[in-house]
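Read-outs: derived from the displayed coordinates by stated rules, not from any lab. In this text the structure is predicted, and so the values were computed from the model without any measurement. Cβ atoms are built from the backbone, for glycine too; each structure is taken alone.
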Structure 1
Amino acid sequence: MGEKKKEIREKPLDKMTVKELREIALQVPEITGVHGKNKPELLSAVKAARGIVDEVPKKKDSSVRELKKKIRKLKKGQGDALESSNRKMSSIYRRRISRLKKRTRKTA
């Protein structure tokens, strides 16, 4: 009376540990060499076996080359600000350069 079958939900593949991925991969006959693979290899193999297509991350709007051009331009501005002893503007330039450097590391 009123008994409903609960669906067993599987945790997302990306969140699984290597041990859990190996257990799943062992059940799939087309995947070989399960114990010799690391997590990214197991993840891609299991996704391929299940027919899951990886989402390709969007291309960043600005390339590293463009960001470095902006950094060079800001460094010139910072140098000019230091020569005119404008400490406030030089610190603003320094922060902007720092942000752009972080973005270049992310896009690379």
Structure 2
Amino acid sequence: MAINLTEAAAVEIKRYMEEQKVESGTMLRMGVSGGGCSGLQYTLGFENKTDPVADARYEQHGVTLVTAKKMALHLDDTTIDFHDGPMGRGFSIENPNVPRGGGCPGCGHH
């Protein structure tokens, strides 16, 4: 199981960390919550400490990414990418484990 961080995303994360003078050894944490009609909500943030028992750790392109192990199943094969183009600039998260178009049966959306 893994979360994939593209090279473009890693470059942007490292650029930001350097620009903001983020402490050496700081890791990127990915969180997830929600569900239903609005889909999953993802968070990205920085932290210096993790719990090896509770956290899964991934190293890619010189960036250490951590997430709670209990979320790892929901995030397996998720890709974090970074885009900078005419339509905007920012991170995208592509999770193949989430049904397309929402999926909340309570509101009739299929």
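Quick rundown of the values:
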item	result
Cα Rg over 2.2 N^0.38 Å from the coordinates reads 1.93; which among 1, 2	1
Read-out helix-only ellipticity at 222 nm (-39500 (n - 2.57) for each DSSP H run of 4 or more, over all residues; to 500), computed value -19500, structure in 1, 2	1
Winner on distance in nm of label points 7 Å out along Cα→Cβ at positions 31 and 55 once structures 1, 2 are ranked, highest first	1
Test item: relative contact order in percent (Cα under 8 Å, 6 or more apart) calculated as 32, pick one of 1, 2	2
Distance in nm of label points 7 Å out along Cα→Cβ at positions 15 and 79 from the coordinates reads 5.2; which among 1, 2	1
